[in-house]
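For reference, the structures are reproduced in the following blocks.
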Structure I
């Protein structure tokens, strides 16, 4: 079985790592959608993954131009290597562009983490994953809820419930993260915060509300800042407020081992990341996540008590931080995203179909 794996961002690298390690006859294609080294190639090196066979070096930042550039460059590579299937993961511009390029090159698309829905059309990720799901021939849904979404939309491809490969990655890497991490944490107790979604950081009113709540709270925060978020904080004159605050420790982008250690040792997490909502359910982490969004595409995490959607209003953020500081315990013993054998299930299905 000859495959091509296309990836371009940190979450894709992490979630595809178990497949990359196990699929021997596969070409690895890196688009460089996150063109900052700290957000991309650092993770490939950290996780011990092979150097990509092809790097597209995307130069455009405008989403439509970026996707167009990926489609053009990737189509030339696919016509050369002729894989039996192209594997993509998630809902990024890389995923949709690679799927379109594969479709037009008459190569079946295999979509890892299919069927997620927020039902929030403001999210560019929602556009990407819906289109990709309807292009794909094999759809690997992480949960029965994701499977239900796909069936309701009557996608034409074959649907399989496999769990989420992010649990495989955490099981694989959390055992060594303490020795591999280069981060020193000075707080005995802290809340981990991440923030990067466009609907939050690109809106001055929303971003101001979030930052005001964090600074006013009684909690100590460790906040690794996404490059996009730094840019907006400075543009909206909010960066100094954070930097001068007494309860927020700002970090530059950190690697995977560092973020694993931060998740393992924090009291709880406040974030707008979908991936973190999944990662926090892993047995080695099991941390409550306060979701800085109006909706979530991981309702399973909310249902099992791992996550609470708190919106972006200052008063609601403060209220939920206080409530969670008083009781951060997760009572559910379920893991909604699988047992950590998703990559084995996916590979078995791929070998059966190709």
Structure II
């Protein structure tokens, strides 16, 4: 990360996230089980007295100016929309927003499905609260950040990413019921069990705001309407026989079974089970995303297959799909073998080498000391 921000009133951070299990369930009022990563977006912030505020990014050449107290959707686009949108949503929530200078830096990989955008939004949110001297609870800030992404940026995402970024804790998963935003922290410490959860960046393109994500959401809404339920969270497998459209039926089956898998993982880990027991559930989740929801791509399918061949206990794609990352749970003494197997599979196909790192639950958003 860059270490040359402008003079400021303080620095605040928010992490990216990995989802252990529970894909495309969040906008269906379902259950998800992410955790916060050590990778963070950091916002160094100060008041811009007497002039329009500016946003700098260590990852971008341009400096973007906008008036935080008056900015509206459509006025700022590109990477700075995540920043401006959070200012707008913070203001729309009834909190004071003055002209601000913000220096943004992040080591959350962009385009990897690790919620780099939510990390930025949440970091800006906690910075705005800190500068204004107002207290906003983590769920409130997560909702502000989600509104920025949905209504200002225009990405039809659920609220999992922002909730994980705000509520994450070291050694804990964030079990989120997206219907009412209730959170339960679930123990998950792979190294304590001689395990490692590898995050494998497939290096395939990844975009949340594309038409495919929106199409899956529309399919889910159509399924819920056909079943006569408020959301697919309320449907059961036995209901699917009434759906005559095969694609809609498969989309619904993924969401219903994925919710069941999330709850089973939570029950196992909360009950003190060896984390190795969740391996088959990770595998089943990937098959469901590949066959029923159709959101995987060759890069992630190959990574999953190679990781399992290299000795992983379970592996799956994580994130919204169409690229992004794979997670692989493995014994600590198999880390090198799993990593080598995935890299060899990529080399054989002439693909760029994947980036592999351990994913360990870390703390959520807050203020940096100093």
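Set I, II, criterion FRET efficiency 1/(1 + (r/R0)^6) of positions 204 and 260 (r between Cβ atoms, R0 = 30 Å, to 0.05): the highest-scoring structure is II. Check the numbers for mean count of other Cβ atoms within 10 Å over residues 148-155 across I, II and tell me which is largest. For this comparison of mean count of other Cβ atoms within 10 Å over residues 148-155, the top structure is II. For which of I, II does relative contact order in percent (Cα under 8 Å, 6 or more apart), calculated from the coordinates, equal 24? This figure was derived from II. Here volume of the Cα convex hull per residue in Å³ was derived from just one of the structures I, II, and that gives 137; the source is II.
FYI, it's all coordinate maths here, none of it is from the lab. These figures come from a predicted structure and were not determined experimentally. Cβ atoms are built from the backbone, for glycine too; each structure is taken alone.
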